[in-house]
1. Compute distance in nm of label points 7 Å out along Cα→Cβ at positions 153 and 449 for each of 1, 2 and report the one that scores greatest.
2. Quick check on the output: 19.0 is mean count of other Cβ atoms within 10 Å over residues 289-296, derived from one of 1, 2. Which one produced it?
3. Where does the value 23.0 come from, among 1, 2, when Kirkwood radius over Cα pairs in Å, for residues 65-280 alone is the thing being computed?
4. Here mean count of other Cβ atoms within 10 Å over residues 161-168 was calculated and came to 20.2; which of the structures 1, 2 was it taken from?
5. In terms of distance in nm of label points 7 Å out along Cα→Cβ at positions 305 and 377, which of structures 1, 2 is highest?
6. Starting from the value -8500: which structure in 1, 2 was helix-only ellipticity at 222 nm (-39500 (n - 2.57) for each DSSP H run of 4 or more, over all residues; to 500) calculated from?
7. Using Cα Rg over 2.2 N^0.38 Å as the calculated read-out, with 1.02 as its value, let me know the right label among 1, 2.
8. Of the structures labelled 1, 2, which one yields 18.3, 58 when Rg and Dmax of the Cα atoms in Å, for residues 257-328 alone is computed from its coordinates?
Structure 1
Amino acid sequence: MSHKRPGFEEEKLGGFKALVQLRSTLLYVRGLTGLLALCGIGSLATSLLRILLPLLMARGIDGYVLNQDLTYVEREEGLLRLAWAFLGLLVLNLALDYYTTVGLSHVGQRAIQAIRRAVWERFHQLPIDYFDRNPVGRLVTRVANDTNALLELFTSVLATGVGDVCLLAGILAVMLALNPQLTLILLILVPPMAAVTLWFKNASQVVHREIRVLTARLNAFLQENVQGVAVVKSFTAHARMKERFAVINQDYFRAEMAMVHLFALFRPAYAVVQIVATAVLLWFGGLQVLQRQLSIGELVAFLFYLRMLFSPLQQLAEKFNLFQGAVVASERIFRILETPPEPGYGGSPPEQPFRGRVEFRDVEFAYDPEKPVLRGVTFAVEPGQKVALVGPTGSGKTTVAALLLRFYALEERGSGEILVDGRPIQEWPVDELRRHIGMVQQNLFLFSTDLRRNIVLYEDIPEERLEQALEVSRARLVVERMPEGLDRMLGERGADLSQGERQLLSFARALAFSPEFLVLDEATASVDSKTEQAIQDALRELLEARTALVIAHRLSTVQEADRIVVLNRGKVVEQGTHRELLAKDGLYAHLYRTQTL
């Protein structure tokens with residue numbers, strides 16, 4: 001059952017709120033704060049070691065290469081000691097960098113693992129209408145692409161961004177200590193650098209958001225077309241769908257190329273600023289060397305520091321793109337996590353045993369406020385009864401079942417009361433309610449796993465109960481035709497099974513969980529006579545000693561029901577047994593005669 005609205009809302013992202021939600025992301029690393037602190041210390045130590053390397057070079061040039069006061073042997077020995085010190089610092093730097101990167105990546109993977117688990121759990125707590133409003137591909141993007149984008153926050157932004165900031169601060173401090181005048185001259189170039197960075201930040205922010213939206217749209221379109229491939233083929237809609245896909249694909253291509261152009265402009269612009277800064281340093285630094293205000297070693301160190309200074313600046317600017325992606329992904333993910341779960345989670349189960357009495361009292365309901373689906377529906381199902389719901393297509397039969405299973409909350413979209421064992425349905429914990437009231441669907445959803453797991457849904461069900469469910473449901477016929485038996489791997493959605501076989505497996509699944517109350521959505525598809533007989537035999541045993549509400553599409557199957565409730569345009573127009581309703585010669589009698597002609 002689906003009541004999808006056309007299209008879906010695109011994201012409207014707010015900067016401050018997104019940053020707050022990004023902070024919420026960091027709460028998922030609370031159990032790893034010790035490791036995070038060690039990684040922070042490691043980043044700081046790595047930056048300090050890198051800052052020492054140019055100082056060693058300056059010491060080697062001024063203290064040994066150009067120092068004529070020392071003998072050749074003393075200069076050679078001094079350079080050798082510096083070379084070993086340089087190599088030792090480099091190895092230590094690499095080791096610290098390795099462990100810091102691995103540590104931060106571990107923190108990130110743990111955080112993303114927890115976030116994925118939280119999103120997965122929230123998906124299963126959300127109401128059905130949430131999935132009606134949001135395309136499957138868009139939701140898959142949230143769990144896969146957005147969590148991966150958020151992972152970049154830890155593996156790229158934090159792993160190297162923190163070190164880049166420390167390195168930047170350390171380089172400026174050392175340069176100021178060596179030669180404040182030359183450092184201040186170089187800082188004149190900060191405004192052009194800031195202007196280039198700000199331009200890149202603003203432009204990439206807009207393009208990155210567009211890419212995220214188009215990614216979700218592209219995934220949603222692909223998902224729906226793969227799922228609906230039979231419809232596309234049946235109506236020869238391939239050419240029209242191809243045109244629509246080409247438009248979305250072209251939009252995505254243009255957005256990605258816009259980002260490529262931004263990077264292609266940003267890097268040369270930054271390189272120009274770096275070249276100008278190097279020229280300024282050589283001019284003013286060279287003059288100071290000639291005036292003996294600066295040594296050659298210090299000038300070489302300054303040149304290295306300048307190169308090192310631009311590297312973290314450029315890295316930080318480019319990482320802003322990843323940071324922006326993490327901000328956007330964070331907001332989209334936390335929008336899901338902050339969506340209220342469907343009503344009925346939590347609460348205490350009733351103390352008395354489940355009896356199975358269900359009563360609808362003057363129930364009004366609408367998916368769209370202007371198009372009511374149920375109008376004053378009133379009927380009851382007593383414990384042990386088999387009650388059939390019949391009526392023309394669109395009369396509201398499936399909606400009654402959906403409300404009973406709390407797929408939609410009556411209190412949010414309608415009025416009236418639904419009582420289960422005399423207790424308002426909204427007071428029942430939803431998991432407890434669905435444990436007692438099972439659904440046998442006409443279109444059984446099958447997962448891409450083996451037959452056994454498709455029946456028990458990963459529940460630890462005793463083998464004896466599973467075997468009994470297979471026998472009673474006649475699903476043993478399905479298992480026996482497969483050489484691998486219950487270990488047979490099914491294709492996506494069980495495409496290699498017939499409609500009749502799927503119906504028998506649906507019965508087996510219901511019996512394996514053994515609910516006291518069954519909601520049976522009868523299959524409408526025609527099957528061969530042997531399978532039809534197996535289905536009818538299984539149906540009789542399935543309903544034996546159980547309370548049941550049967551959504552009937554073929555009136556020949558409900559003649560033995562204790563009561564038949566006839567719906568038309570959302571209203572209960574008749575109630576009674578098969579004989580009583582035929583005697584009334586109303587809508588039921590008309591539908592029955594139409595089907596039996």
Structure 2
Amino acid sequence: MTLNPIIETDVLIVGAGPAGLMLACTLCRLGIKTKIIDERPTETSQGKADGLQPKTLETFDQLDLLNKVSDLGVKIYDITFWKQKESGEYYRAQREEHFPSVVDLRRPYILLTHQGVVERMFMDDILLRNLKVDRNCKFQKYQITDGPENSVLSSLIVDGGEITVKSKYVVGADGAHSQVRKSMPNSCMIGESSDSCWGVIDGELDTNFPDIWNKAVINSNEYGSVLGIPRERNLTRLYIELQRDLHNDLTEENKKIVQDAARKVVAPFKLEWNTVEWFGIYKVGQRVASSFNDQLKVFIVGDASHTHSPKAAQGMNVSMHDSWNLGWKLAHVIRGYSKEAILETYELERKKIAQDLIDFDKEHAKAFDVGDQIELAKNFAKNVRFISGQGAEYNLNMINQESNVSSETFAPGKLPVPSNVIRLVDSNPVKLESDIPILGQFSTYFIVKKFDAAVEFLEAFSDSALKSSSYSKFLSKSSDKERNDFTEKDLINKKRYTPVSKILTVSLVTTSTLDEFDLSALPSFFKPYRWSVYQEAENGPSKKWLPKLEDDSTAIVILRPDGYVSAISAFDRTVAGAKKASQWYSEYFSKF
């Protein structure tokens with residue numbers, strides 16, 4: 001086999017698990033030349049991560065991928081807690097909604113499906129964009145070059161030979177033992193391990209335990225705990241607390257030890273396995289990398305940057321959203337839409353989330369280890385927004401700007417809660433937070449009450465914004481003519497959302513109906529965006545997003561390309577207020 005000694009690409013991704021594939025999917029969709037490699041010969045076939053949280057399902061929906069996995073898993077809406085009497089008899093001590101209504105989710109459940117299903121979903125998607133995973137490919141080291149190109153040279157081993165990849169950026173998504181992280185001179189894992197040892201088994205059970213099709217925590221008086229989670233294909237995953245360290249030796253003998261440990265906990269209920277698909281042994285460790293990047297040229301995501309216990313079903317979800325956060329920023333810098341400084345926000349934002357996860361996981365794992373169901377339930381309730389993904393929140397930075405009209409649940413650095421609207425161009429009821437497809441663009445929402453009362457403001461804003469040199473400069477970074485990076489499928493019904501520039505969608509949300517105003521009355525700034533003019537339905541944004549918005553005010557909400565709120569401000573519904581709004585709007589985008 002003849003190997004090209006130097007291969008050039010924009011981004012080299014090391015690792016084709018969910019985090020690496022999410023990044024590849026994001027970059028491909030935004031037209032970034034990408035190479036993704038993995039040491040493994042195939043995708044994950046069994047075991048590993050299995051829980052998809054509500055925010056992950058929303059992200060898949062925004063990517064138009066949710067239908068690829070939603071029918072291949074089991075939905076979990078509640079969790080039960082079982083305790084043992086002194087006589088040894090078990091009783092159901094508690095049943096709780098997994099995600100109570102206070103969290104405000106479109107999909108208040110966990111979807112349990114195999115990690116390989118997620119990987120296959122992404123691999124099929126990137127194949128549409130002529131990208132596939134280069135397997136049996138081992139990353140060795142990298143070197144950041146000096147000079148104007150400031151590229152990264154990575155050494156890879158393929159089929160026993162060495163090749164070099166020259167890229168603008170390298171991203172390590174290669175797991176807890178990341179070779180990319182080990183190659184970084186400024187990063188090491190900081191944290192600790194507990195002494196507790198757990199086994200995990202996926203298989204088809206033969207049992208008379210009543211809650212086998214619910215997520216269930218079972219605490220025995222003498223033998224520790226078991227966490228049961230139903231899976232696809234009639235499988236059940238059991239996490240079993242072990243009384244001794246088995247050193248992660250995946251032998252047949254140790255599998256029997258783990259099974260016997262589970263039987264002791266669950267007895268007097270029957271517990272046997274018709275089949276065992278996978279089993280593993282792990283110790284609980286909570287660690288965060290000291291640095292998530294090297295010179296803003298090399299980055300780490302997922303388990304390469306943070307590790308924790310698997311029992312809260314967070315790892316795959318948080319890891320994919322590391323990539324979701326990083327992907328659009330890399331694309332914007334490579335395309336010239338944003339300054340390189342925006343990449344600094346990746347570590348600022350995702351390191352905070354990693355630490356939030358570790359803090360939660362320490363309490364969660366400790367409550368499991370001691371069998372304290374009351375404390376476990378309290379910790380879960382306290383952190384339920386974070387667990388769902390909806391509560392993964394960022395601090396203020398160059399993207400997330402301070403607001404004068406935010407609410408407790410809707411503010412810069414937070415995700416918008418679900419909100420219902422009617423899309424006026426075709427009278428379709430839609431979900432405001434996900435109706436506009438993710439195309440790498442910022443989305444801005446002008447929220448008014450009655451259109452007639454706000455039209456003077458909107459016309460004055462339109463005139464001022466269209467004359468703004470900084471706003472025009474921002475738009476000119478990308479014209480709609482650059483559309484060679486989407487597939488035929490992507491172009492269907494999506495071009496209409498970015499008719500002026502690929503990096504901006506403008507929306508108008510009003511309580512007025514089409515009987516009260518016509519789309520032809522839209523001021524010039526808004527006219528190209530007929531497909532993103534909405535009428536508030538019940539539980540619309542002025543009630544759920546901005547309940548304190550005054551009737552005589554207009555609010556402008558800016559969402560980042562990853563769907564997070566980045567800026568909000570409210571203005572008097574006057575010509576002077578419109579000019580202030582235009583200045584605020586232009587100044588925000590001039591930062592990029």
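Values quoted throughout were computed directly from the atomic coordinates according to the rules given, and no laboratory measurement underlies them. This one's a predicted model, so the numbers in the text were calculated from it and none came from an experiment. Cβ atoms are built from the backbone, for glycine too; each structure is taken alone.
1. Sorting by distance in nm of label points 7 Å out along Cα→Cβ at positions 153 and 449 in descending order puts 2 first.
2. Checking each candidate, the match is 2.
3. Answer by label: 1.
4. Going through each structure in turn, the value belongs to 1.
5. Structure 1 gives the largest value of distance in nm of label points 7 Å out along Cα→Cβ at positions 305 and 377 among 1, 2.
6. Going label by label, the one that fits is 2.
7. 2
8. For Rg and Dmax of the Cα atoms in Å, for residues 257-328 alone, the value 18.3, 58 is produced by structure 2.
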